[in-house]
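S.K.: Below, each structure is written out as structure tokens.
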Structure 1
Amino acid sequence: MTKQIISAPGIGLNQTMLDQDALQLIKKLQQHGFAAYVVGGSVRDLLLGRTPKDFDIVTDALPEKIRRIFGKNSMIIGRRFKIVHVYFEHLNEERSLRIGKPCYERHILEVSTYRSNQVHDHAVSEHGRILVDNNYGTIDEDAFRRDFTVNALYYDPVAEVVIDYHDGLADIEKRIIRIIGNPYERYMEDPVRVLRAIRLSEKLGLTIDEHTYINFRNAKHLLINEPKGRLFEEMLKILLSGNALNVVRELGELNLPRRVFPLFDRLFFHKSHDDFAYKVLEKTDLRIASGEDVSLVFILAGLIWSAIYQSWQQELSKGAHARQALMDAISNNKNVVFNSGITRNLYTAMRDMWMLQLEFDSPSVAKLDHLLNHNRFRQAWHLFTMRNDFLQVDPQIFAWWDNFMASTETDKTDLMIELVDLAPAEPKKKTKRRKSKRKRSIKKTPKVGENLEFDF
């Protein structure tokens with residue numbers, strides 16, 4: 001490990017490229033006598049000509065010191081490794097004008113303290129994974145604890161220098177991902193590095209170093225011991241990476257254990273893979289590449305839709321009503337949803353999307369307002385268009401919807417009139433005449449000579 005100090009402007013970096021909140025945070029820490037750098041993916045992305053999603057800060061100040069400096073605008077979080085969230089608030093002028101009062105948005109920056117490369121035995125699991133990592137050290141030790149060389153670059157925007165401990169700049173130029181230290185030992189410390197290396201290589205267009213890659217097969221079984229919540233987060237990062245299709249294919253070739261990503265295993269890691277799910281990944285990657293917004297609810301609902309649809313058709317073949325059949329189909333696949341780590345809130349939103357397919361399949365003037373004003377309408381519409389691509393939709397119904405979505409308000413009125421003729425007439429319910437339960441009173445004719453009693 002050879003420490004190099006490089007002029008930032010000499011490699012194309014300057015402080016104007018940083019988020020201004022990150023710059024102010026670093027300046028404040030340095031004013032209080034602490035060292036502070038931008039580190040990790042943000043420096044890497046800037047050098048690769050990409051726009052960083054966030055800017056992580058590292059310092060020699062302990063979490064409690066950072067908390068004192070930033071006061072109520074900060075919070076210590078984390079168990080395995082404590083970090084500090086520092087909050088900045090900015091006025092959203094557009095929204096403020098819309099609602100007629102000041103509206104502020106919160107921007108969060110993560111600040112971590114240098115980690116030591118000395119880890120206590122009691123802080124390591126039986127499989128070698130680090131469970132508690134709150135041992136603080138120097139910048140030299142912290143640099144060794146980073147995962148890949150391209151993520152171990154420290155940028156000081158005040159002094160305008162970059163510190164490189166592991167030839168990360170050379171690897172960026174060669175477009176290589178290389179793990180720091182002994183690969184197998186580093187995967188034992190944190191098996192998720194296997195997944196991260198594959199995701200980053202596809203996302204950034206980098207080649208995985210041979211020595212880094214060859215140890216994947218020896219370490220992949222360690223992923224089984226990772227918490228389900230952490231693996232679910234990694235799955236979401238893959239889905240939202242913009243290169244999900246390629247990452248999934250790479251993971252399939254790696255032959256991951258089934259329990260790592262149960263949903264991926266079910267959909268992609270077999271010969272009879274799910275074409276509908278593949279299309280969802282393809283469309284998502286294209287939208288991200290185009291800078292369009294994507295919806296996690298749509299992605300997850302789309303991935304599981306084939307199982308829902310197949311079960312729905314089976315229920316319909318038994319003679320069930322369409323709505324009840326779909327409700328049963330969703331219920332039949334709850335295990336697929338929850339075994340994948342999907343939370344109940346996400347499931348509720350996905351269920352709304354699936355149930356709205358009924359209103360797309362059988363549109364009616366009476367229910368149109370409900371559908372158009374539903375907060376899941378757009379996501380449900382995209383699912384409906386995908387279903388049309390897979391011949392799951394009546395062509396006439398889809399043509400009507402396609403015209404409706406592209407029409408003006410005047411044309412919409414004509415289309416709604418057309419809908420009355422297009423929509424299948426609902427069978428009239430036969431109403432049975434209810435028999436009156438009231439008994440008829442029978443007048444009794446008195447016999448001759450019978451005594452009659454009167455009440456006065």
Structure 2
Amino acid sequence: MNFLSVGNPRRLLKLLIVVFTSLIIGLGLLTPANADTVGEEYDYAVLGNVKIEGVAVGGVRMLVEGAGYSAETLTSDDGSWLIGVPSKDVYSVTLDESTLPAGVVVLEGEPTQEVELGLSGRVVMNFFIGEGERNEVSFVDQFISRFIYGINFGLMLGLASVGLSLVFGTTGLSNFAHGEMVTFGAVAALVFGVFMQLPIWVAIPLAVIASAGMGWSLDAGLWKPLRKRGLGIVQLMIVSIGLSLTMRYIIQFFIGGGTEQLPGFDSPKISLFGAVALSTNDLYSMGISIAVIIGFAVWLIKTKTGKATRAISDNPDLAAASGIDVDKVIRIVWIVAASLAGLSGVLWAYFRPGIKWDMGTQILLLIFAAVTLGGLGTAFGALIGALIVGILVETSGMFIPADLKYVGALVVLIGVLMFRPQGIMGRKQRIG
């Protein structure tokens with residue numbers, strides 16, 4: 001029977017579907033392989049090809065990091081790759097030499113190069129590779145380098161964590177707007193150092209003073225009136241969440257969704273020993289953090305206000321009964337906490353590097369983890385917790401993908417709290 005006869009329309013339809021599907025599959029097999037892509041939802045991209053004398057190399061790991069973003073992919077069979085990025089910023093592009101064929105290395109420049117997206121929103125990054133000897137960094141050198149970076153990150157995180165712990169210890173409030181206080185400090189430095197073009201050594205102290213002023217105004221205009229009304233801790237925490245969202249989008253309205261840089265963000269690196277090299281910004285950051293933490297410790301232990309702060313953290317009712325002006329001390333605590341958070345934001349802007357409207361939110365979970373790990377309400381415990389979290393975050397990048405390194409610190413946090421719920425320096429409390 002003829003398939004084309006009018007009496008067999010279903011058979012004709014089936015035949016056409018089979019032929020059409022076969023053509024599509026055949027064309028797909030004949031089409032050259034496209035680049036493996038990551039971040040296709042973004043409008044901007046970094047892309048390139050990996051070839052040896054015109055011959056494509058597939059399966060090479062490419063990593064793009066910058067502006068608080070990290071993504072990686074493997075080159076396709078034709079050597080091409082593409083990684084989408086969220087904004088027009090400076091990014092570091094790394095070719096993982098361990099994934100190249102044996103005896104093949106990057107011949108010109110370093111395996112990690114910096115690129116900056118231009119007007120087109122796309123930039124091509126190609127590495128010149130070929131046969132040569134690979135200078136591999138030993139595991140010990142990598143670990144030491146990441147350990148030092150972890151200490152730097154932990155010190156910066158500690159400044160913010162200590163402030164959050166002070167507020168919790170004196171008021172019982174878990175302030176979810178603390179991340180925006182970190183962002184505010186960085187934005188204030190941007191306003192003074194870039195928009196007003198003041199020297200950065202003037203802009204940073206002014207940013208800290210502005211942060212202190214914000215802490216004073218928040219307590220005077222918001223938190224003290226709410227305390228006087230007798231709001232509970234849960235209600236205050238909900239208010240802090242609303243404050244966080246409000247501040248975050250106000251900052252975005254004024255500085256936009258891109259990433260801004262402070263002057264001198266690209267400072268040169270100084271080789272210390274072996275493969276360990278730190279930028280001058282890193283060295284300044286560590287020095288400033290240590291000096292401020294020592295000054296804070298002296299204030300908390302030796303001064304009358306510091307002793308009153310510790311007394312309120314231990315027992316606010318007894319402190320008030322002994323003649324301590326609780327409201328005055330809490331006001332000072334908010335000012336100190338905001339100042340430390342603002343300074344942390346400036347150092348975080350140099351560490352990332354870059355200032356973004358949600359930069360404080362990105363590390364808020366780590367700040368809470370540090371405070372909880374060290375012991376709720378204990379300032380020195382928060383500092384120890386921050387150092388542990390910072391070191392874990394940086395060193396874990398040697399064993400897990402870069403975009404999962406924050407998870408490792410939280411897993412350790414959960415493990416520690418299972419055996420010591422009060423944290424490292426916290427005291428056991430009776431429940432019920």
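No lab work stands behind these numbers, since they all come straight from the coordinates. Nothing here was measured: the structure is a model prediction, and the numbers come from that model. Cβ atoms are built from the backbone, for glycine too; each structure is taken alone.
S.K.: One of 1, 2 was used to compute relative contact order in percent (Cα under 8 Å, 6 or more apart), and the answer was 20. Which one was it?
M.R.: Values: 1: 9; 2: 20.
That value comes from structure 2.
S.K.: So if we calculate mean count of other Cβ atoms within 10 Å over residues 335-342 for every structure here (1, 2), which label has the highest result? Intermediate values should be presented prior to the final figure.
M.R.: Values: 1: 17.2; 2: 27.2.
Greatest value across 1, 2: structure 2.
S.K.: Let me ask something else about it. Which structure, out of 1, 2, was semi-axes √(5λ) of the Cα gyration tensor in Å, for residues 215-302 alone calculated from, if the result is 23, 14, 12?
M.R.: Going label by label, the one that fits is 1.
S.K.: Could you figure out which one of 1, 2 the value -18000 for helix-only ellipticity at 222 nm (-39500 (n - 2.57) for each DSSP H run of 4 or more, over all residues; to 500) was computed from?
M.R.: Values: 1: -14500; 2: -18000.
Working through the options, I get structure 2.
S.K.: Quick one: semi-axes √(5λ) of the Cα gyration tensor in Å came out at 60, 27, 26 when computed from one of 1, 2, so which one is it? Write out the running numbers ahead of the final one.
M.R.: On the way: 1: 60, 27, 26; 2: 50, 28, 21.
Clearly, the read-out refers to 1.
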